[in-house]
Structure P
Amino acid sequence: MTERSTPLFSSQFFHCYRPPALADVVDSIWDWDIPDADIARALTISQAPGTPLLLVGRYRAPVRCQQGQCELPAKFVTQIRDAPVTLRPTGALGVIVVAIKPESARRIIDGSLGEFANANRSLVDFFGQSVVTTCDEAVAAAHTSAERAAAVEKFLLRRLRPAAADSAAQHVAVRLRDDPMLRIAELAAEIGTSTRHLGRMFHAVFGTSPKNFARLARVEKIIGLRQRGFTWAQIAYACGLADQAHLVREFRALVGESPSHFFANPLCAVSGPAAGAPFIVRPDCTEVRKLQAFDVLPR
């Protein structure tokens with residue numbers, strides 16, 4: 001492997017890559033790699049709402065994917081907006097998640113980002129069966145997470161369109177992802193337009209309002225800060241929220257549950273160096289105790 005495939009983060013089960021060749025387009029490529037079926041079945045993974053476009057595929061046993069009561073395709077394209085997507089392994093887990101920057105998504109996809117809101121498109125429907133099969137074969141032939149990430153990188157590079165001049169909407173998206181607390185009126189003035197016109201331009205590109213996009217970016221920031229060990233009071237202050245109660249209301253409104261419940265009993269393997277990961281891994285306590293008794297998982 002070349003230097004470009006060095007992982008941004010690796011744990012026993014979860015590996016993150018950020019290929020320099022795709023730095024303007026891809027936030028991260030995650031490989032969830034748990035070949036032991038008993039360990040995998042003991043875990044539930046919740047992917048939180050956020051701004052990136054996600055490409056999600058599997059290369060081992062089937063995974064039950066749900067958003068609320070809605071069953072999702074085995075391999076799907078989504079931008080999660082209204083509630084987390086929950087993945088429950090049925091056996092050995094092998095899942096690739098590609099997080100594409102929303103402001104650059106048009107270099108990979110056709111159409112408005114709004115078409116992909118809340119996990120309603122399968123990879124096969126979007127890319128075509130032959131393309132997905134080719135990518136599946138490349139991933140299946142890989143023996144390590146680094147090789148799988150390189151195969152996905154190669155696939156994305158083949159689809160990548162040349163960069164065009166950023167639109168005003170893309171500029172605003174970048175600014176809001178960097179600082180979700182920016183006022184929309186200030187951003188409109190920054191690009192020399194009215195808030196109403198900015199709203200129309202932004203919705204045409206991203207399928208949502210700048211205000212709602214900023215709320216999604218703030219949820220991402222809340223998750224990242226919590227994974228870095230910040231207290232709820234510190235997070236509320238950093239995110240421009242009045243107090244912890246305000247934080248809880250804002251989080252519940254988008255995620256559908258309180259932050260304390262969402263972060264309850266996370267698996268230690270994705271804390272610390274994995275700060276900023278847009279997902280939380282929760283163990284089934286009964287199953288995990290069985291695995292810990294055999295020294296399969298850390299106590």
Structure Q
Amino acid sequence: MAGSGGGKGEGRFALLLLLPAAVVVFGVVLYPVVRTFVVSLYDITSPMPGSYPFVGLDNYVKVFQDSAFYTVLGHTMYFTLVSTFLELTLGIAVALLLNAPLKARWLWRSIVVLPWALPTIVNGALWRWIYNGQYGALNGLLDTVGISDTPVQWLGTPFLALNMVIVADVWKNTSIVVFFILAGLQTIPDDLYEAARIDGASAWRGFWRITMPLLAPAIAVVLILRTIEAFKVFDIIYVMTGGGPASGTQTVAFYTYLQAFSNQLFGYGAALAYLIVLAVFALAMAYLRLLRQGQMAGVE
């Protein structure tokens with residue numbers, strides 16, 4: 001009986017310790033989520049308190065009737081797919097290199113993390129200067145090496161500007177991919193590679209038969225995190241292009257910002273925000289399901 005009472009007391013004490021964190025989670029996460037959903041059900045067109053008409057799911061219906069939404073969704077999908085693919089590909093290549101027995105390996109690993117440590121706003125401002133058509137470093141480099149002496153407006157056309165923003169995003173975020181993959185590589189026993197070499201397997205075959213399957217969990221985590229971040233990209237676009245030129249770099253998150261805060265369509269903006277959450281959730285579930293299927297196939 002005494003032990004049971006002590007266990008209950010410890011349980012109450014543990015709940016008491018968790019209470020501050022629970023309050024923070026409710027105030028910072030749960031309440032805004034619920035509040036935003038409530039806002040999405042009303043036709044709210046002003047930041048001031050007042051009585052606004054209840055429209056139910058009309059804001060969600062308007063989203064799918066909005067041709068501009070499909071345009072920015074296309075930009076978002078392109079940005080997400082290209083940036084995630086490049087970051088994963090480069091991240092695996094650099095991680096394999098840093099996992100090799102290099103001299104001063106600690107120094108190279110420290111250098112690789114620097115772009116990721118740079119704030120996104122600073123990164124965007126840096127690349128905006130590099131891409132400047134009049135005095136940018138990129139045009140200066142092309143002129144110096146004799147490739148082109150004609151200034152290129154790297155952010156002057158919609159499709160080119162979107163790709164240049166992708167380059168800036170890849171430069172910054174490949175670092176975090178490298179360290180996730182590198183952590184996964186550190187868990188692979190060297191005995192497996194040694195056994196493969198004894199069996200006559202080439203390095204390329206060992207990479208596909210040993211390295212990639214055992215890296216699947218790390219790759220899944222990277223894909224989930226980077227897909228979520230890329231799909232809701234906002235800050236680097238805000239700094240580099242402001243959504244231009246000709247709305248060519250607007251993404252769903254940036255379009256949501258414009259609708260909610262520039263056009264003051266708060267109900268419509270809240271509906272857009274919820275659709276972003278649902279899309280990200282669906283992508284995460286798809287990745288996890290593929291990972292689970294891959295693990296089951298490996299067991300079989």
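Any read-out appearing in this document is the output of simple, stated calculations on the displayed coordinates, not a laboratory observation. None of these values were measured; they are calculated from a predicted model. Cβ atoms are built from the backbone, for glycine too; each structure is taken alone.
Structure notes:
- Read-out helix-only ellipticity at 222 nm (-39500 (n - 2.57) for each DSSP H run of 4 or more, over all residues; to 500), computed value -11500, structure in P, Q: P
- Identity of the structure behind 62, 47, 39 (criterion: Cα extents along the principal axes in Å, calculated), options P, Q: P
- Calculating distance in nm of label points 7 Å out along Cα→Cβ at positions 120 and 248 for structures P, Q picks out P as the one with the greatest value.
- If distance in nm of label points 7 Å out along Cα→Cβ at positions 216 and 264 is computed and equals 5.4, the structure in P, Q: Q
- Structure with the greatest value (metric relative contact order in percent (Cα under 8 Å, 6 or more apart), set P, Q): Q
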